[in-house]
Structure I
Amino acid sequence: MGLLVFFAESGPWGWFILGLLLLVAELIVPGVFLIWVGIAALILGAGALVLQPFFFIPWQLQLIAFAVLAVISILVGRKLLSGRESASDEPLLNQRAASLIGRTAIVSEAIVNGRGRIRLDDTTWTAEGPDAPAGATVRITGGDGGKLRVEPV
């Protein structure tokens, strides 16, 4: 209840304080969400400051206006940020198995009944594909998590 009393007594300045606190919280909390809610609080504070000399705005109406402004601000923010995605110079950075497609490897444990292990650089991987003896060379054709699909070279 203390928060409601604070907003009722502080007028537009409470919204400015809340907006600034949310903008500071955005620096601490990962993601881009609180900034839009903070902007909504700042807009409401500015609007309330401009309208204050003309008429009194009850705190209940201010809370409803804040909720509406927050939703609008979040939707506008998402729209602005959705068009800003740029093409990565490393599109397979977090897709290790996909980045290995096309490379050749040596079978370290024979592939029997479609499963075995291959050695690629300094790592061994679970491999799926046609049967192949240990020491055979295979080409990586795909991957699923920690398993690589291979075919004989």
Structure II
Amino acid sequence: MLKSIDPILNADVLYALRAMGHGDDLVVCDTNFPADSVARQTVFGRLLRIDNVTAGRAARAILSVLPLDSFVDKPALRMEIVGQPDEIPPVQIEVQSEIDAVQGGPSPMGSIERLAFYERAKKSYCVIQTGERRFYGCFVFKKGVIAPD
């Protein structure tokens, strides 16, 4: 156990988050996403897991240590619902509220079509699969920087 570190962030996840550099993409996905096969194609090369939690809970933990990129308009993306790209399901609303909380105000996510999401995920730094069972609990977070004191 570490002070001020969310206990659901296991050693493998913390290692990957620390190893990422500015502009690297992190995929947080639900249990239905083809996470293992996609993760094998990422920079990290293997799947990371935060089991038994929702996407919102995982996002809260990850964003407690991972700065979002301020050099891009949309540092967080959500997977669009097939045939309904503008619909935002409850799982995505929950993650949006976690993003807004860490950003200190509204910071709307961008969206990406499902198959384009898969291709982007393959080019990401790593994939973290959660225990989220609701559909479309899949997100991309672009790592930012921590300014000097």
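Given that semi-axes √(5λ) of the Cα gyration tensor in Å, derived from a single structure, equals 21, 18, 16, which label among I, II identifies that structure?
Structure II accounts for this read-out.
Tell me which structure, out of I, II, gives -9000 once helix-only ellipticity at 222 nm (-39500 (n - 2.57) for each DSSP H run of 4 or more, over all residues; to 500) is calculated.
Corresponding structure: II.
Between structures I, II, where is distance in nm of label points 7 Å out along Cα→Cβ at positions 51 and 67 highest?
II
When mean count of other Cβ atoms within 10 Å over residues 27-34 is compared over structures I, II, which one is greatest?
Structure II comes out on top.
So relative contact order in percent (Cα under 8 Å, 6 or more apart), computed for just one structure, reads 15; which one of I, II is that?
This figure was derived from I.
The value 1.00 for FRET efficiency 1/(1 + (r/R0)^6) of positions 59 and 107 (r between Cβ atoms, R0 = 25 Å, to 0.05) was derived from one model only; which of I, II is it?
Only one of I, II returns 1.00 for FRET efficiency 1/(1 + (r/R0)^6) of positions 59 and 107 (r between Cβ atoms, R0 = 25 Å, to 0.05), namely II.
Taken together, the values in this text are just the output of simple stated rules run on the coordinates, not laboratory data. What you see is a predicted model; the values in this text were computed from it and never measured. Cβ atoms are built from the backbone, for glycine too; each structure is taken alone.
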